[in-house]
Structure I
């Protein structure tokens, strides 16, 4: 089985962090390939970033389809391009926000999300509601650390840990979902510090994608997620046309 974990931004060092988290939970016989597009934003922190990250994400899906990849993980907490990726892929496609929230819902009555910048909290709330977790998600908290600073700020681990602690206390939550793929390497230490479940969506999505393949399940193709109708695209988007 081959699972392609796609970091939709172009920062290779973050892709390496994501790869480590995914490979740590993959089962025997599962090959995890972590990739990022050649073109796109270096980090995803706005609706604009998300929109411009999607073509590169879909290019990686198309390449995976040619290479026989079994399943995909979209490793950005905004789950950008998830629906389009499900149209293009034969196998299952799992977003890390969706996976993280599902995993947290198994661990108690309510969970909190701790993410990077306050401008991304609205998107997290939108996703929680669209995935059916509007009542289970008790709060979304930002630590005001930019995505790329997760790798360089020596205080990042302590700041995020403290925000997770506050989220549990203020929201009365049973678990915390980390709201950025770049936080994947912090999950174990924060769990140990708090003594409460902390969910990394990268790991959760990898396990869910692997499980769906083992169950022989994939996205239904009868309606909305059928392959897109073939048509030419023009201009710079010409390579994305389906002929």
Structure II
């Protein structure tokens, strides 16, 4: 069911908790980002472990400060490594995927690397940073760099809709991640969640509750085309979204 509109007093406490969480997030960022930068002479694994420790701490802080937790169904489907097709509703999943999955990298817009401190640290954990205005070049980059990351044992995270989509809405599933699966031979694992109901797109307030996460069985890429893979992943994710959404139709 749709969440009831909070009273003024409740909204005040929600705002207070969100402010405290924001302060916590910024302070911990200014601790961990320099540590990642200082670790550049060391191996990728060392740099990644520091960065992911921050993400895990943020998720813990969210639970303690904002009373926002999550529940996962389908964690047993996480085997080996492959391409994560994840619904993108919030900033939450960029942290939480690092709690749920082993070592990973992300396909993201290159502009994120330009953010002082955060972006510099992000660059050191080897994301696949694309120029979204150049689709053909981006697809080639995703296939080339994505295959390299997969062969090294990492998961590759793809947000197939490309940007955050509000709860109850659906974006176009772009083909880049499916092309990577087709060309590399690695499977796709679909992930659905309703984080946008609690940590809304471009919103400051974090609502308490339990985010529902569904992780599907791996989709074998060796016998399907990129278009078929994309359609199958989209169908599974959107069906799960209908099941877990708090929004009424």
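Have a look at I, II and say which one yields 2.0 for distance in nm of label points 7 Å out along Cα→Cβ at positions 47 and 151, as calculated. Matching structure: II.
If we compute mean count of other Cβ atoms within 10 Å over residues 71-78 for structures I, II, which one ends up with the highest value?
Max of mean count of other Cβ atoms within 10 Å over residues 71-78: I.
Out of I, II, which structure matches 18.0, 56 when Rg and Dmax of the Cα atoms in Å is calculated? Structure of origin is II. Taking 12.4 as the value of mean count of other Cβ atoms within 10 Å over residues 111-118 derived from one of the structures shown (I, II), identify that structure. Considering all the candidates, the number was obtained from II. Here the criterion is relative contact order in percent (Cα under 8 Å, 6 or more apart), and among I, II the highest value is seen for II.
Computing helix-only ellipticity at 222 nm (-39500 (n - 2.57) for each DSSP H run of 4 or more, over all residues; to 500) gives -15000 for which of I, II? The value was obtained from structure II.
Every read-out reported here was derived from the displayed coordinates using simple, explicitly stated rules and does not represent laboratory data. All values reported here derive from a predicted model rather than from experimental measurement. Cβ atoms are built from the backbone, for glycine too; each structure is taken alone.
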